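Below are structures written as structure tokens.
Values in this text are rule-based calculations from the coordinates and carry no lab data. Just so it is clear, the model here is predicted, and its values are computed rather than measured. Cβ atoms are built from the backbone, for glycine too; each structure is taken alone.
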Structure I
Amino acid sequence: MKKQYCLILLAVIVSTVGIRARQNGRNLLEHQSEILNWLNEYNVPAVGIGLIQNGELTDYKVYGEQREGVPASDNTIFTIASVTKTITTIITLKLVQSQLWDLDEPLCNYWIDPDIADDKRHQKITTRHVLSHRSGLPNWRSELESKELEFLFEPGTKYNYSGEGFEYLRKALEQKFCKSFDELSDSILFTPMGMYDTKFSWENNIDNKRFAFRHNGDGIEYNYQGGMNTPGASGLLTTIEDFSKFVVYVMNQAGLSKELYDEMTSTQVNIKKDCDQGLGWQVIRNLSNNEYALLHEGGEWGVSTIALCLPESKRGIVVFTNSDNGGEVYMQALTTFLDVGTEIIDVLAGMSYDPERTKTVDVSPTTLSKYSGTYFIESFQMSVEITLKSNYLEFVSPYSSMMMYAESETKFFLKDDDLMLEFMEDNNQKVTGFVMIFRGSKPEMVIKT
């Protein structure tokens, strides 16, 4: 799993853009020099920005270069990583609206992954579980020691961000309707919306003249540029204009009934203070002027993206970049173009637990001893040790040692840093790793070595 954007520098970023946030700029041309400075400062080749006002797309533009020496155009094609999940969500909900699909029907009626066919928990996974990241599945099976799909917990009982869940749903839809996901998407959404530059695949022939090639944090182009084989979770290719039109559509209820739209934006599970998981979208609560935000971030190698809308005031923003560093650029854009941008960033960067409300429990040394060992955090390319002291665990990294506080027998938090982790066991009760949430980022599966 690619490391979600490090938010350590947020305080600095927010303070430097606070004045611009209060100015609440609306026109991209007026901020062109700033935007180009962001690209230069953070070593990001290209950024596409779409601005939404009064329920309409009012401005969009792409700045920078698709790759070295190739200027970006406004119809540049971006890959958008996990923001793809919002498309999968709306396509699925429109099928629910048409009474062709059921949120709470077990997906095993249409698809069973061979890896979990012998685990009866597969009979419990529903579309609601998938869209609210409560399927019980890991983010990616490739992150597990076995490299095979496994359950981390009983479906519906906990939250764990899962790309595998969305791929499970995609395969179930394809099986039921006997169509590829591209075909379903074209007929249900892309063609009716006029999103002609939006596809889940380009038949392995990326249009080099328009494609925003992926780059690392040093501005070096990645060797591999092809599409992902996980279309329902992270494989969409689109333009800033196409996707901004989609966000406008979502803001205006997406052709769903009020009841189903309210279901999408309701709290399926609380992630942290003022941040809930709805169906397919994160929901940021308690913003100024009684606002709430629907948003989704995307991040994988060479891609950093965000889509956000404020349904109450009919405003929004879409930001696509082709760089590992793009998160810094879209945070700048949020605070520059939205008066609640700083508030949203504060929620995203906020504590994953509330120190005032989180209670600790006593866990026996016998149970604690199971968790001792070495763990490898892929996103940081770093090994950490968890060691048993007299009656508590200590989290030891190359940089510090911190006491771990038990919220339950499996879930722990570190008061000295915004770090939460929950230990996972296989069917033989052997500890295989833990799910980690660091500084409010999406959960990451960490393997015990």
Structure II
Amino acid sequence: MRKMIAIWAGKLLCVAGRLVGKKSSASPGAFALKICPTLADDINKIVAKKVIVTCGTNGKTTTNNLMCSALEAKGYKVLCNRLGANMMSGIATTYIQAADAFGRVRADYACLEVDEAYTPIVFKRIKPDIMVITNLFRDQLDRYGEIDITVDIIKRAISEAGSVKLVLNADDPLCVQFGREPNAKPIYYGISEKVLPQVDDTKEGRFCPLCGEELDFKYYHYSQLGSFRCGACGYSRPEPDFDIRNVSLRSPITFDINGKHMEVNYKGFYNIYNLAAVYTALNAAGEDTADFGKLLEAYKPQIGRMQEFDLGKPVILSLSKNPAGFNQAISTVNTDTRKKDVIIAINDLANDGRDVSWLWDVDFHKIKDENLVTLATTGIRVYDISLRFKYAGIGVDLMTDNMADAVRKALATDSEAVYVLVNYTALYPTEAVLNEFVKEHGKK
């Protein structure tokens, strides 16, 4: 009875949230869990096949949702927290939304994104069959602390999970160490060739996680991702079970994985890692991936994942919430040879992390090229990001607390594209602004 009351209370809150224009991705579940703390504890029982959990600093929402889309394209029913609400409240909300009038939930698979810091809490209630760890970078220092703390949290979660298949990025020395855990069954994916220019980059995990000595890199892709080896203890990049080669970043992106050719119409080198993680996890689940390319055709990128709006010229919205993510977004901007305007919004609300010192770890100087028309800054910390650009030697053309004003001015230039890079709490308000511009543009 308590469970039924919790589900119906949650469903009413979901409806109320939608009526006032909210996503209702977590708060209904949080309220329902107060009524019935064990609300979603039976996920392992109601899922017919596998529970697949995805965590990691960057790419987990895209990876999780790609996985869900691929499985749905095969005809499976999938329980998935698509909006990225990745704590127990978000998982509970997903459960509530999937429940029928009698509180019953049935699914073939569960694809659940889980916040790294919450993995031990979630795994006390839900045991994953497969756990994907995309990468580990510094993120929200005032919440997570340094990477070592996150590593310890994930190790506790793996121990809590029992016997679990780990899908790990072979190019990340911080991820590879999890394959050494006693109950882990590691499966690795990685990019086994030099693809990007070997320029200076912030290597956040450049020290050996076993002995602490600095790692040697044969090549690297970005941050600490690459072919690594510790000269002191021998810790090194494992041979990937799913090996990526022959990468071309021209549009569309193409690459081979274990000799199978892939062609995808996504932007950004990092998306190759997301796709490889999905491909590896599907194989780990025993699914046929012969039609992998077709499985992904129906996938629509989640909000802010290089999301494109047609406003007479393309406006591309990208969530960039930490140094590694921002550096990859800047790299994607720079590979676009069109004349472009760039808008950057930085907030410091609780979900962003109050500490914005990470801005000084971003390679903002690389955003300056001959195709940059104007640069605008906005957000709560508009002055912090503008000062950062001053020290990077780049002039800011517009500082404003109004995103709509920044977009309007960018649309009035002779650029061919506009890139809007935002951190987390600036994402949904910016999407709302861009959707309003879409409506205005449609009326012209």
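Have a look at I, II and say which one yields -10500 for helix-only ellipticity at 222 nm (-39500 (n - 2.57) for each DSSP H run of 4 or more, over all residues; to 500), as calculated. Intermediate values should be presented prior to the final figure.
Working: I: -7500; II: -10500.
It traces back to II.
Thinking only about distance in nm of label points 7 Å out along Cα→Cβ at positions 360 and 400, which of I, II has the largest value?
Result for distance in nm of label points 7 Å out along Cα→Cβ at positions 360 and 400 over I, II: largest is II.
Say we calculate Kirkwood radius over Cα pairs in Å, for residues 232-279 alone for every structure; which of I, II gives the highest result? Intermediate values should be presented prior to the final figure.
On the way: I: 12.6; II: 11.8.
Answer by largest value of Kirkwood radius over Cα pairs in Å, for residues 232-279 alone: I.
Comparing distance in nm of label points 7 Å out along Cα→Cβ at positions 152 and 344 across I, II, which structure shows the greatest value?
On the way: I: 2.5; II: 3.3.
Result for distance in nm of label points 7 Å out along Cα→Cβ at positions 152 and 344 over I, II: largest is II.
State the single structure among I, II that was used to calculate relative contact order in percent (Cα under 8 Å, 6 or more apart), giving 19. Mind dumping the intermediate values first?
Numbers: I: 19; II: 12.
Computing relative contact order in percent (Cα under 8 Å, 6 or more apart) on every structure in I, II gives 19 only for I.
So FRET efficiency 1/(1 + (r/R0)^6) of positions 40 and 432 (r between Cβ atoms, R0 = 41 Å, to 0.05), computed for just one structure, reads 0.85; which one of I, II is that? Can you show the working numbers first?
On the way: I: 0.40; II: 0.85.
Source structure: II.
Out of I, II, which has the highest value for mean count of other Cβ atoms within 10 Å over residues 240-247?
On the way: I: 24.5; II: 18.2.
That would be structure I.
Here distance in nm of label points 7 Å out along Cα→Cβ at positions 56 and 176 has been calculated and equals 3.7, so which of I, II was it run on? Spell out each step's value before the answer.
Numbers: I: 3.7; II: 1.5.
The correct label is I.
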